[in-house]
Structure P
Amino acid sequence: MRSHYCGDLRSANIDETVTLCGWVDRRRDHGGVIFLDLRDRAGIVQVVFDPDTEEHFERADKVRSEYVLKVTGRVRARSEATVNPAMATGEIEVLGKQLEILNSAETPPFQLDEYTAVGEDVRLKYRYMDLRRHEMQERLIMRSRITSAVRNFLDAEGFLDIETPVLTRATPEGARDYLVPSRTHPGQFFALPQSPQLFKQLLMVSGFDRYYQIARCFRDEDLRADRQPEFTQIDIETAFLDQDAIMEITERMVRQLFGTVLDVDLGDIPHMTYAEAMDRFGSDRPDLRIALELVSLDDLMQQVDFKVFRGPADDLAGRVAALRVPGGATISRKEIDNYTSYVSVFGARGLAWIKVNDLAAGVEGLQSPILKFMPEAVVAEMMQRLGAADGDIIFFGADKVKVVNEALGALRVKVAEDQGLVADGWAPLWVVDFPMFEEDGEGGWTPLHHPFTAPACSVEALEASPGEALSKAYDLVLNGTELGGGSIRIHDQSMQQAVLRILGIDDEEAREKFGFLLDALKYGAPPHGGLAFGLDRIVMLMTGAQSIRDVIAFPKTQTAACVMTEAPSDVSARQLRELNIRLREKSADGIA
């Protein structure tokens with residue numbers, strides 16, 4: 001139906017006769033000449049109709065915004081006075097000769113421009129309209145370019161695109177699974193995969209030593225800006241490569257991706273251990289564009305009588321740390337109170353602070369309600385350790401290590417954003433040497449990544465000291481966002497059984513849940529490992545979007561619902577009977 005896309009026309013097309021199809025972005029009537037801005041996914045071009053083409057001029061007079069048109073006309077140069085440098089097609093216009101209205105349109109539910117102030121729920125309800133907006137189309141076009149670039153790279157490296165099942169069995173973390181009832185197996189359920197983890201490991205056992213998949217994954221959990229109930233992973237697995245080799249090849253992929261799509265050179269990506277990241281930044285995904293760092297003060301606080309600091313300092317599971325904010329003395333008391341409320345979300349019971357007004361004046365030049373509890377010698381040494389200067393503010397965290405790290409780590413980012421201390425550009429980082437386990441709060445252990453991650457020690461050392469064991473795991477972080485995580489996998493049955501036992505899964509339960517994997521490990525499983533990148537997160541970062549909902553064609557809301565299709569929805573009694581499911585009736589108080 002068309003010869004060109006609207007947005008592709010340029011001065012080189014002058015005097016050509018073209019046929020265009022698209023939507024009316026705007027209509028203007030200037031003294032008997034009608035101007036139509038015609039839009040398609042490539043952009044907008046101005047089409048002019050004058051009374052010389054009477055029939056088509058009258059038709060042009062009837063069209064309104066979002067009408068669907070087919071236009072044939074001649075490309076001509078705009079006059080010098082009417083050139084629009086803000087438009088890619090701003091040097092030309094199309095003199096319309098024929099116009100066909102392919103479909104009319106009602107008034108849109110909201111304006112389709114980048115300045116629309118309509119709420120997100122309305123945008124999602126009419127998502128097909130929202131996706132006509134230029135910025136939304138640009139994001140999805142870039143998403144397509146990103147996936148193409150990834151596929152091209154992995155294909156060239158000898159990886160095979162292999163699909164894995166979407167209907168599988170529930171995982172040990174079953175509360176997060178989306179369950180699918182089976183009609184042919186009454187009372188039993190499939191689960192939608194949270195990742196292709198076990199299947200890609202089995203592919204390594206099968207001899208397909210380089211696998212990838214742009215995989216759809218599902219997780220039934222609370223949402224936030226970078227989470228969706230269904231999301232997409234760039235899933236990679238390979239055999240006969242060690243950790244360094246896997247990191248090298250995936251780093252090259254990411255660097256090539258940014259170079260190809262954004263013309264950005266990320267450079268060599270530095271490595272940092274998990275322990276160092278937590279100590280310096282309070283986070284295992286630190287944003288290195290922010291120069292602020294945490295400084296431990298445990299040894300100094302063991303010299304004070306102030307119990308709020310002394311208690312955690314003496315506790316092996318506690319920590320006292322400080323965060324110095326250059327120029328932060330201008331932060332008001334109200335802002336400090338707001339920061340105190342902010343860190344309370346992470347379990348902090350307060351937020352002590354010191355303002356540095358005149359460092360040369362000693363304690364007299366400092367301002368804080370906690371100074372009376374500290375000897376001057378301790379304060380002086382603390383100022384020196386922190387590199388304090390006039391005009392700074394220092395925030396303190398004193399509690400269990402986890403609370404201090406999470407609270408000050410989040411405060412570090414919040415203050416930096418508020419005070420304009422986030423540098424421009426890209427700051428990638430590999431975080432390595434993660435602990436194998438963390439305490440589950442009930443006297444047991446839970447894996448920091450997943451139970452198929454290989455420990456960096458022997459079975460004997462792992463069972464003797466689970467809390468001290470490190471794993472062969474690695475995460476790639478960019479600007480404070482985890483782009484992807486991976487690990488070397490366990491390929492030895494005895495090690496896999498040992499890990500499961502530490503997690504409280506006995507041999508009988510292990511056989512029930514993972515018998516197929518344990519069996520596969522007996523038949524010559526090669527050393528293997530991999531990594532999964534969050535495609536939605538990558539696109540969000542590369543497009544500058546604020547949420548992954550803005551880079552997914554049809555996302556769910558934060559309540560995991562689709563307001564456009566009104567899903568999830570009720571199903572008929574007949575469907576439930578066929579699935580052998582009976583719903584419990586709700587009582588008067590709404591409880592089933």
Structure Q
Amino acid sequence: MTEIDMKGNPFFLDEEGENWVLDTWKNMSLEQKCGQVFCPMGFNGEEETLKHFTQDIQVGGLMYRADSAENIQDIYRKLQAFSNIPLLLAANTEAGGDGLAYEGTSFGKPMAVAATDDPENGYRMGYTACKEGAALGLNWSFAPIVDINYDFHNPITNVRTFGSDPKKVLDFALEYMKGADECGVAVAIKHFPGDGVDERDQHILTSVNSFSTEKWDETYGYVYGNLIKKGAKTVMVGHIAQPAYVKALNPQATREEMLRPASLSKELLTGLLRGKLGFNGLISTDATPMVGFTAAMKRSEAIVQAINAGCDMILFNKSLEEDFGYLLAGAKTRNLSMDRLDEAVLRILATKASLGLHKKKAEGTLVPEKEALEIVGCEKHKSWAKKVADQAITLVRDEQELLPISPKKYKRVYLNVIQKDLDPENAFVQSWKEKFEQEGFQVTVRDRRVSISMEDFVNPAGMTPEKGKLMHEMYRSVEEMKQDYDLYVYICNMENASNNTTLRLNWNVCFGLGDDAPWFAPEIPALMISTAYPFHLFDAPMVKTYINTYSGNPEFIQAAMDKIMGRSEFTGVSPADPLCGKNYI
């Protein structure tokens with residue numbers, strides 16, 4: 001078994017803490033050791049389910065999605081009470097306390113925070129997310145995200161990153177980690193070996209970090225290496241291949257091994273992360289139901305291989321009972337290295353001891369009292385978030401000198417909100433409509449549910465009144481159009497989410513007639529505001545006034561309105577290239 005330095009970085013255990021780890025480990029059965037490496041997703045608070053997790057399987061941790069603060073705290077209290085060994089309780093607190101509690105502060109996406117160009121906001125982000133989470137019983141934050149936004153096509157990174165500059169990513173991640181540390185919460189820097197190079201999403205295939213070893217060292221290696229030196233307790237490993245380093249560490253590696261996800265790669269986990277980067281803490285997989293993991297090999301083999309390769313904890317399951325059975329069977333047949341299993345368990349226990357969970361368990365303080373919930377969504381944290389919204393919003397360009405706007409000059413506004421929900425009565429659409437109307441504009445909202453098809457051209461008499469109106473808009477004269485509208489406003493709300501293949505703009509077009517595409521840009525002023533994906537100029541270069549807000553939260557909507565009306569200055573600095581490397585846009 002590999003010797004673990006529990007007194008060194010990132011554990012820094014005293015003798016009492018180390019003794020607790022060793023004593024606990026020595027008294028664990030094989031079944032308990034196998035259970036300890038699992039961190040499933042929690043879906044409800046039924047006591048029978050919670051006891052199954054903690055007493056039948058005896059998992060080492062759990063992760064919950066957001067619910068009411070009171071519900072989560074109650075669930076976490078029960079979980080810790082039912083478990084003999086204190087649990088790591090995690091959440092995706094990437095962008096505020098709302099990652100675990102509905103009432104939590106929504107601080108803004110990482111790219112918004114980076115756009116403020118003030119790392120202090122990275123600290124406030126980490127502190128807010130983890131202080132509010134800790135009030136519920138959180139002790140493990142699946143953040144900060146330290147992916148680097150190199151390929152603007154990537155549908156999952158973009159605003160979830162601190163941008164495309166490794167130094168900026170590191171600066172803000174270090175500050176997030178500082179805030180988390182002050183709250184007694186472990187970070188999970190993710191997604192090793194680094195997302196953002198491939199335009200594809202690891203949720204639906206094994207994606208590839210295609211950098212050379214030299215370039216990886218200068219970018220992702222620079223970020224991970226420095227965070228590790230500063231005491232990052234855990235690393236979350238993605239289902240992302242890094243063929244150059246696999247080949248460098250194992251010249252005999254096959255093509256299959258070079259394209260194996262890092263979560264299953266001994267070269268990347270034991271050779272690069274443990275060896276070259278010297279990481280001594282806990283390594284967790286990313287969610288193993290992702291296709292990037294499941295498609296790599298048979299699951300019965302993959303669960304065992306993840307531990308053998310160097311992972312300490314397996315995140316989420318297709319079936320917890322099945323995965324537990326696979327691991328236990330692997331241990332009994334010796335396909336699973338017992339040394340590796342013991343090493344994983346010791347690192348999990350050492351992480352818990354480094355957070356003082358064994359002491360809190362003895363004191364009965366693993367989950368705070370109900371009064372602690374007062375910090376969740378408090379005014380101090382909300383004021384920080386509001387300041388970020390004001391500082392982050394970025395005016396990418398205003399080549400037509402449109403701003404500030406006013407109802408005196410542009411009374412009649414045509415509002416086109418582009419998002420997955422096409423309903424013009426959607427709350428997000430209506431919030432923008434109301435904001436413009438409150439400023440004195442007359443607003444017409446584009447109904448994106450309506451489009452013209454070939455059938456409509458063949459049988460125009462059979463068109464609905466809505467389609468007839470749209471047909472008239474498409475074929476009327478330019479001069480007539482100008483008489484109806486003074487300003488076209490696009491709000492693009494193409495939010496990143498797992499299992500997307502693209503976030504590109506899709507216009508309603510028919511025979512090249514444009515429909516809702518900005519074909520009219522030379523005729524009528526057009527303003528585009530992106531509340532999510534910051535690279536829409538790639539698809540709309542004809543728009544001369546373009547703003548990135550990085551978030552569609554109410555604070556950001558109001559801040560954007562204040563800026564386009566001229567009540568507030570634009571101060572945001574783009575953390576990534578909004579021209580997508582195409583300077584001619």
Structure R
Amino acid sequence: MSFGSARPSRRGRWFALGAAVLLTAVAAVSAPGAAAAAPAGSKNPDFGPNVKIFDPSMTVEQIKSVADSVLAQQIDNEMGTQRYTLLFKPGTYGTPDHPLQIQVGYYTEVAGLGLNPTDTVINGHVDVYNRCLAADNCIALVNFWRSLSNLTINVAGLDGCRASGEFWAVSQAAPLRRVKFNGNATFMDYCTAGPQYASGGFMADSVTSTLTNGSQQQFLVRDSNIGTWSNAVWNQVFSGTVGAPAQSFPNPQYTTLDKTPASKEKPFLYVDAKGKWNVFEPALRRDASGASWANGPTPGRSIPLSDFYLAKPSDSVLAINIQLALGKHLLFTPGVYNVNSSILVWRPDTVVLGMGIATLTAVGGSVPLWIADSKGISVSGLMIDAGTVNSPALMQVGTKLGGALNLGDANDPTVLHDVFFRVGGPHVGKADVSLEVNSDHVILDDIWAWRADHGVAGSVGWDINTGRNGVIVNGDDVLATGLFVEHYQQYNVVWNGERGKTIFFQNELPYDPPNQAAWSHDGVKGWAAYKVADKVKTHELWGGGSYIFTNVDPTIHAARGFEVPNRPGVKLHDILTVNLSAGTIDHVVNDTGAPVATETGVGVPSYVTSYPAS
């Protein structure tokens with residue numbers, strides 16, 4: 001998006017954009033949903049019917065009845081449109097003798113409402129188990145799109161195997177944030193019939209005791225305090241984690257960084273001692289190690305919920321943009337929003353927060369979410385879906401004008417937390433790029449960009465759900481902590497900016513190229529998962545994996561998993577490729593690293609510990 005060839009001042013651009021939105025809205029000041037106040041006499045804000053709010057005066061049976069009704073709808077609702085949030089006000093729920101035990105299905109957010117995770121305590125379980133696709137096929141490989149945050153769980157109750165721990169058997173897009181587990185927690189479900197696979201976990205700003213990692217193929221733990229950790233499969237990364245296993249890649253496959261270069265935790269709702277609702281935005285940390293609250297309250301700012309516009313799925317883009325132009329922060333209540341033009345976030349330090357994996361679906365080829373070249377904008381907890389008409393991008397951060405116009409602030413960066421993208425799955429989707437980052441100093445914290453490899457009938461196919469690239473980074477000094485990008489038809493990630501850093505990268509190449517000719521370019525077989533542009537002088541990646549499973553044509557090759565310029569400033573640490581039973585990756589990075597193929601061993605990685613070799 002361009003506002004002209006000359007470079008206006010940052011303030012001038014904000015004013016011009018805001019004025020344009022307001023002028024457009026003169027005839028629509030009474031747009032539906034413009035008021036965000038709670039109904040008269042209500043103690044809770046009007047988040048809509050799909051936000052369930054619990055308080056300690058409620059019985060275990062009352063809470064479980066509500067949670068179980070949500071679970072019954074969501075446990076197998078992988079491609080559905082329902083979205084839910086379960087919120088627990090500060091206090092204690094259940095007892096060791098009468099514990100609260102609930103499960104979490106698709107598109108369900110469970111969160112405490114205290115200022116600190118220890119303010120909300122559940123004696124019991126908040127579990128995710130394997131999903132049984134058939135009697136003999138129970139896996140966590142498709143346990144996506146759910147979250148748990150900002151509370152303490154004292155593991156208690158259940159019988160037999162289930163009593164052995166808190167189960168969070170998930171894959172991509174199912175983050176744990178600001179949780180405290182007292183007792184064993186497990187990231188695989190070893191109680192349900194096999195094969196018990198899991199793939200793609202993320203945990204940040206948490207404190208735990210015993211952790212069973214088990215069959216998790218890859219996992220990132222950032223800025224946390226952990227006790228014991230069991231097992232590694234392909235790619236386990238720890239950044240700024242007290243108690244993490246020592247660096248040992250590839251035997252076992254642990255990549256450990258003592259500190260995280262920069263991090264800013266996800267904003268969250270809380271209720272203060274007077275019963276008032278607020279959003280807390282944690283402060284930026286440099287060279288962080290351990291949870292932000294492990295030794296005292298998390299630094300940051302508190303924003304009254306009255307400063308937020310509470311959007312509903314029925315709201316128009318115009319109504320939302322009016323509120324943003326008037327200076328409101330933005331909270332998307334649970335649901336699916338049809339977005340026919342860009343939602344414009346241009347004011348510095350604006351917080352955009354989604355509840356219950358609120359989903360923005362592109363309509364008519366729109367770019368559903370556009371973030372200005374401004375400092376300090378925070379976007380969290382959203383899914384953005386491609387629509388049936390091709391979009392140039394699903395989300396753009398900054399303007400693609402190059403050079404000095406890629407504005408950003410190292411001391412007040414724009415941050416994306418738990419932002420997920422889909423091209424296909426619930427319906428036909430088409431988008432050239434899922435996420436385009438043009439601004440400098442952006443932090444990408446837990447991003448999953450997914451061109452669907454499965455979904456409802458008719459929504460998936462090489463010529464049906466088309467997506468060229470998952471993530472393109474044009475800005476300088478961009479940091480990614482937890483980057484999951486899968487199945488795109490050309491480069492999954494393209495990094496054009498200088499001084500980029502990625503801590504943890506996970507990828508599967510596209511399953512469905514019909515033949516080698518359809519998936520080749522410039523005489524090269526296939527496309528690398530992670531491409532650093534030839535012009536880039538400085539870039540660094542720690543802990544990256546790319547996997548191949550070209551089941552439509554198992555003879556297909558990819559020349560390499562990673563493609564980078566050969567210069568000393570571009571460094572890759574602890575990377576691997578894997579064959580998942582079809583197709584071949586000839587090299588790990590450039591022309592280095594042994595091939596992976598069915599003949600060399602299904603699930604047997606090829607490793608490169610350092611590139612260029614030190």
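Descriptive notes on the structure:
- Which of P, Q, R yields 68, 67, 47 [Cα extents along the principal axes in Å, calculated]: R
- If helix-only ellipticity at 222 nm (-39500 (n - 2.57) for each DSSP H run of 4 or more, over all residues; to 500) is computed and equals -2000, the structure in P, Q, R: R
- Structures P, Q, R were shown, and relative contact order in percent (Cα under 8 Å, 6 or more apart) at 16 was computed from Q.
- Value 16, 30, 25, 17, 10, 1, calculated as P(r) over Cα pairs in 10 Å bins from 0, in percent, for residues 247-318 alone, assigned to which of P, Q, R: R
We did not get these values from a lab; they are worked out from the coordinates using the rules stated. Here the structure is a predicted model, which means the values were calculated and not measured.
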